[in-house]
Structure P
Amino acid sequence: MRPSLTYLASIALLATTFMAAGAVAQPAALPDYLKTISGTTPATPGELATRDVLTLNVSMFQLYDNASRIFRRNILARHPVILALFSGSGGRMILYRPGRPPVDAPSVPIVYQVLKSTGHSTMAISAVVMPYLDNAADKSWQAPLLAYRTQMKTALDGLDAVPMQAEWKPAVRSILSNNVAYMDECLAKGVIAFADLEAFARKQAPDIKKIVAWAAETQVKHWMGVLDGWKAGLGADWDKAYAASNTIYVARQNNVLFSVLAQYFGPEAINDRLLLIETVSFTTSPEDLLTAMTRIIADRSVGELLFGNSRLMDFELMGGDARKTISAESAMRGMKPFLPPAVPFGSKQWPALITPGPGPASLDDLE
């Protein structure tokens, strides 16, 4: 049935009325409490265009994360992978083998943690007292020092029951006893004197040096034993294995876990299949370390695809051009450029300081 002319005329009149009302309607005045925060500032065409380009970079990371999961699955399906993670217990190593569940290596013997805790106990005392040196008016150090003194005495009293090589216990006992004696001296005097702290430190140093050596020996022997077994078990697949270890700034030089791995992977694997990944905290999760390692390996394919060099992306991509600009800008300012030597992509040098020079380089050198 077709609508009547009267009906259509009514609809047209209604629409015209609404349009007219809209043309003359004015927005209601906002209350004062909304005026400050209401309204928008239209973006300029340049701002909109810039936003659209920058959005591409934001989207790239999401696309990269999606692809990374596929890359990781493919890497783990074709290559053994070892993760060596720093920890307060002497490290953690995990072996991933294609088609098999991950294997967590046994922990470093507990004596490592005992030795480390003993050495750290003297450092902790220093951290408590140093802010209050020669300040007799401030007694706020006394409560934390007294609490730590109680813990120290408890540890000292139970030392005989701690499983440890008999020849190591005298040094541990000496450190803990000296700690208690120094804290008692500070509490009795009611002041932290620099001369007393200095004498305490010098007294502790020889035994602390001993336990540092024993802790390192315990840690290295353990991990070399683990890698002996893993390398033998992997056989020929060892030559296509990847390994990654994490490090913070203070541990990157002579990094124990990385250095042990290097003995088994060899010089040609450094920065190739053996990676040292810098982080900002002492501990890193296996998930984060796998993600970082996957990104490095995947980016090598991008470098080869775009520039014909698979190791280019291991380096800061703008680094070479930035060096040229730094040199040019420095010359314009009458400054002599100060830059490290340029190294080739794919360098196999240690990812730590390797240039020899004068000065001590170990505890033994400080004697």
Structure Q
Amino acid sequence: MNICVVSHSFFPATCYGGPIFSTYELCKKLTDLGFNIYVSTTNANSRNRLDVVTNKFIEIHKNLHVCYYFEQIYWYFSFALIFGLWKDIKRSELIYIQYIFHYTVPLALFYSWILNKRVVICPRASLSPWGINWKGKISNLFKRSWISLFIRPFVSNVKWQGCSFIEIKDIKSFFYKADCYELSDGINTSLFSSERSLNYIDVIKKYTDRDFDRVTDIVFSMGRLHKIKGFDNLIRSFSLVLKSKPDVKLLIAGSDDNYKSFLLQEIKRLELLDSVFLIGHLDDIEKREVLSNSSVFTLCSHVESFGIVVLEALASGLPVVVSNKTIWKDLERNKCGIFVSNQESVFAEALLSALDTDYNPSDCVNYVKFKYDIDIVCNNFIKYFCRY
């Protein structure tokens, strides 16, 4: 079977966060099982463009071909994509569309409707109430109009992938008759290791270039630096943690999404320059090293349809403290973390509790391995969407 994946961005555009990694892993696993994947995307990479061959398919993994269409107007227009996408969709049996609010989506839906193709849409949190409303009334009106004009006319026979029960609810709030399937993101758990190779002082030295005589613990967080991720809440919560544990350090990794300057202002305002560090984007090796050599991973988001970084932390044997605005409500039952309000004082108490708890790394790893491994996710994708 030929599958056409339509997305505004694709690996190696890792600045866009977890969905890039999860879609890439799913595509690779599908090709390993005999599917032919053709990804129709753009060369978008945040404020830059990917340094890749454009406007023709290149094979980046066996049977995984990607066409990075060149955008003449960043994020808004690619002349080559408008014409090339028709051919890409025509030769495929299944069309797998990522996101909602990008010009590639109505174009792919329209072409698929004309060509009578089977379509699966994964909104990637596009339909969450926070995402719909966070830029105010004008943005809300624009997004609802976009859905009514460009999405709704073409979705009568579409199947929907919700990455969690939260996203299924969001989809149903706009398309109450939607044919929805809950299918999470997945990771290759074998790539992550819980073996400690550095002490805390050396980790801080390597990733901040700062020397400290004493570091008792490292709290690690990761994600694009965006308001939705709640890093400002996390920083304020961490300032309360320091009153009880003054030698703990907080590392926040991720590419800037127009929020870094505000976070730096908060760090300076709270006089945390010796305790909180924004360490930028990490590659895969660096990410795994920091995960394997930290005390606790934390995610303080205001909303997450999934949050693949939580899986990566747990697969590394690292306990997690996550906001109850996410999907991870069974962490405590599985003895691998705390699920709590991201209100600052409450979140601070949860961090302190996690730092004082002796978690078993195998509980964290097993939670991921038997539920979210990419083999399991891929088999469910085939069962839900690839069988006639």
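Bear in mind that the values in this text are calculations on the coordinates, not laboratory data. Quick caveat: nothing in here was measured; it's all calculated off a predicted structure. Cβ atoms are built from the backbone, for glycine too; each structure is taken alone.
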Legend entry - distance in nm of label points 7 Å out along Cα→Cβ at positions 35 and 339 - highest-scoring structure of P, Q: P
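If FRET efficiency 1/(1 + (r/R0)^6) of positions 291 and 323 (r between Cβ atoms, R0 = 35 Å, to 0.05) is computed to be 0.75, which of P, Q is the source?
Numbers: P: 0.75; Q: 1.00.
Label of the originating structure: P.
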Inset, instruction - Please state which of the structures P, Q yields 0.35 when FRET efficiency 1/(1 + (r/R0)^6) of positions 299 and 355 (r between Cβ atoms, R0 = 25 Å, to 0.05) is computed from it. - result: P
Inset, instruction - Work out the source of 12.0 here, i.e. which of P, Q gives that when Kirkwood radius over Cα pairs in Å, for residues 283-346 alone is computed. - result: Q
Legend entry - Structure (P, Q) behind the derived value 59, 36, 26 of semi-axes √(5λ) of the Cα gyration tensor in Å: P
Inset, instruction - State the single structure among P, Q that was used to calculate helix-only ellipticity at 222 nm (-39500 (n - 2.57) for each DSSP H run of 4 or more, over all residues; to 500), giving -10500. - result: Q
Legend entry - Entry that produces 17.5 once mean count of other Cβ atoms within 10 Å over residues 43-50 is calculated, selected from P, Q: Q
